[in-house]
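Every number in this text was worked out from the coordinates using simple rules, so none of it is lab data. Bear in mind that the values here come from a model prediction, so they are computed numbers and not experimental data. Cβ atoms are built from the backbone, for glycine too; each structure is taken alone.
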Structure 1
């Protein structure tokens, strides 16, 4: 509840914060979000607070350390993708990851009234995923991109009647 009430859907800026959310959304794929939230502090510790420059400099020894860390999800593909994504984020030009991701935020749009109206992906999330892949990111499909858009306030998918709806944007 605290994550929903205080973070999810709140506009988030800054490369490190967005990198954290991108990484956690990728790790969540195939798992429950509650699993990831319960491991969040361990992820933060293991991934140097999600500092893009720090994670971009991780070595093979760091990757082995992550694979052995019982506090996080030990999925080789997701760990490898996270390191690759930090390096790709570090290589972005002016505005960095923040400018790139927010360039895909739609203007306004319909807010859902029921869970049936909440999409798993949108044309904007498909475009974001394609651009991220073009720039060397991995494990960032349209569904993960849309989850990132929801989590970081690029879209407001709080349902009608939700106390957080419209509160952040």
Structure 2
């Protein structure tokens, strides 16, 4: 993981808002290198059993035209030989953009915002799930997803995130 500061922030912004989808593959490659160099994840026994990406609401997906986290997850899953389940989880309601909210409002904004798609319960029971995202700031999104997946039977959740916003 790297800090969300220049020039890294420009990569993410170009991907998300500049529609430069080729950047997702480069980000995934950097994440692969970081993942295989992390002692905890060095061997396949410690890698997640499956990957998902942080889902966007239908409204945000329509506005943007793609999910940047999914675009990163696709080449990441391929490189790590981990199955990707892009439709396992969905955002059941539109939420305000986390970046526009005060940190204290972020968890409330996402409370009960994610739901498992029908037919996937058996896919997560007892599984180690990797959740792919582009940027982490407060961790509210990833926390909400992790808590939800654990309630649904997942054994372990690992967040695979490209950049973190440094504390101010």
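If we compute relative contact order in percent (Cα under 8 Å, 6 or more apart) for structures 1, 2, which one ends up with the highest value?
Greatest value across 1, 2: structure 1.
Can you spot which of 1, 2 the value 15.6, 49 was calculated from, given it is Rg and Dmax of the Cα atoms in Å? Can you show the working numbers first?
On the way: 1: 15.6, 49; 2: 15.1, 42.
Only structure 1 yields this read-out.
Mean count of other Cβ atoms within 10 Å over residues 15-22 computed as 14.0: which structure among 1, 2?
Numbers: 1: 22.0; 2: 14.0.
The read-out was computed on structure 2.
Consider the structures 1, 2: one of them gives 2.5 for distance in nm of label points 7 Å out along Cα→Cβ at positions 55 and 127 as calculated from the coordinates. Say which.
The read-out was computed on structure 1.
Given a value of 13.6 for mean count of other Cβ atoms within 10 Å over residues 63-70, calculated from one of 1, 2, which structure does it belong to?
Numbers: 1: 13.6; 2: 16.8.
It traces back to 1.
Could you tell me which structure in 1, 2 was used to calculate helix-only ellipticity at 222 nm (-39500 (n - 2.57) for each DSSP H run of 4 or more, over all residues; to 500) as -15000?
Answer by label: 1.
Out of 1, 2, which has the highest value for mean count of other Cβ atoms within 10 Å over residues 119-126?
Largest calculated value belongs to 1.
Which structure, out of 1, 2, was P(r) over Cα pairs in 10 Å bins from 0, in percent, for residues 23-102 alone calculated from, if the result is 17, 42, 29, 12?
2
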